[in-house]
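Please find the structures below.
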Structure 1
Amino acid sequence: MSLLRAFLASELPSSLQDAIQKTTADLRKTLGDDLVRWVPAHNVHLTLKFLGDVSPANLDLIKQMLAAEAAQYQSFDVQVEGIGSYPNVRRPRVIWVGLNAPAALASLQHSIETAAARLGYESEERGFSPHLTIGRVRQNASSADVQKIRAALEAAKVGNLGTAHINAVHLFKSDLQPSGSVYTKLFSAPLINHP
């Protein structure tokens with residue numbers, strides 16, 4: 001049985017994905033596809049936990065864990081705004097659009113992280129910083145390329161693009177295709193909806 005690349009994430013409404021695409025169109029044009037692998041608009045999501053390689057035999061355990069964790073949290077809203085890069089603008093590896101999220105998001109993510117660790121998935125060493133990955137800088141970027149990326153990011157402005165209502169966490173598998181990653185939703189765990 002082959003392993004699946006899997007992650008746990010919440011989805012954004014397509015209207016917000018489109019707004020991100022529109023707002024970052026100039027940045028994408030400025031930097032092009034040679035420097036950055038851009039995430040297709042409808043693949044942009046809020047990752048809560050990257051699991052990596054998962055045995056199909058473990059999927060049921062992951063689904064049970066996810067359902068149990070999600071059932072303890074109320075649904076909530078996040079605001080989408082801001083742009084930046086990790087680990088920082090001097091060494092951009094990941095280009096992201098920011099999120100203003102309530103404490104509930106960090107709590108939910110921490111619960112999932114802890115529960116996943118109990119199932120044997122490695123804990124993330126970096127603290128959780130909610131963001132939406134829109135691009136990954138190519139490994140072979142030169143220092144001149146990095147300067148160009150930094151300048152473009154500093155010039156880019158992303159105001160408040162709207163609100164996403166987070167009401168479920170999904171288990172996705174990721175298949176790497178020549179055209180980019182294809183995400184397939186395997187399971188959805190609803191959060192508690194407000195009455």
Structure 2
Amino acid sequence: MTLRIKQTCLFAAVLLLMSGAALADVGWMLSPAESRVSFVSVKQGATGEVHHFTEAEGAVSEQGTVSLSIDTASVETGIDVRDERMVDYLFQSAVFPTATLSMKIDMEELSEMEVGETRQLSVTGSLSLVGQSGDVEAELMVSRISDDKVLVATLQPVVVQAESFDLIAGIDTLRELAELSSISAAVPVSAVLVFVKN
């Protein structure tokens with residue numbers, strides 16, 4: 001069994017543990033097939049490339065607690081060897097299989113939204129990545145698509161500073177392996193998330 005398959009199985013096992021009683025309080029569930037978390041890497045100071053993750057799960061509780069979990073081994077850059085290097089050296093997925101984001105939102109405000117209505121939210125969340133945690137701020141657009149579906153998207157990229165999450169060594173390793181002069185330590189992250197009423 002390959003490392004990536006093992007990590008995916010571990011991610012699935014964690015999600016199964018969240019089922020049953022743990023999800024009794026969940027009001028909304030992420031629709032992974034309709035959602036995407038992507039980020040941009042900039043190399044040589046001028047070349048930007050867009051990457052994304054293919055596996056994510058999330059939920060919003062009735063009290064407005066938002067949780068998002070991303071399988072870091074599911075990174076997709078379009079180049080297999082680069083995927084493997086990011087998994088091994090940047091995200092250290094064998095040790096830290098998931099990146100998690102949690103935040104609190106006003107469910108009463110959102111429950112008042114009519115179908116077709118859009119609102120903007122300024123939120124602060126806690127991001128956990130490769131064993132490090134820190135606050136991130138985001139400007140979000142929330143749209144009520146239907147009675148049982150909500151779209152949440154970043155209005156502008158959230159810039160994650162690599163040094164804040166102990167990622168500099170991993171970036172340096174990627175740079176050396178790819179024989180590049182530079183890879184930016186400031187990483188813009190964007191998300192389009194669809195939640196379905198539980």
Ranked by distance in nm of label points 7 Å out along Cα→Cβ at positions 105 and 129, the structure on top of 1, 2 with the greatest value is 2
Given -10000 as the derived value for helix-only ellipticity at 222 nm (-39500 (n - 2.57) for each DSSP H run of 4 or more, over all residues; to 500), which of the supplied structures 1, 2 does it correspond to? 1
Ranked by FRET efficiency 1/(1 + (r/R0)^6) of positions 113 and 153 (r between Cβ atoms, R0 = 30 Å, to 0.05), the structure on top of 1, 2 with the greatest value is 2
Value 34 of relative contact order in percent (Cα under 8 Å, 6 or more apart) was derived from the coordinates of, among 1, 2, structure 1
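Between 1, 2, which one scores greatest on distance in nm of label points 7 Å out along Cα→Cβ at positions 73 and 89?
On the way: 1: 3.0; 2: 2.0.
Across 1, 2, distance in nm of label points 7 Å out along Cα→Cβ at positions 73 and 89 peaks for 1.
Laboratory data are not the source of any read-out in this text; all were calculated from the coordinates shown. For clarity, every value in this text was computed on a predicted model and none was experimentally measured. Cβ atoms are built from the backbone, for glycine too; each structure is taken alone.
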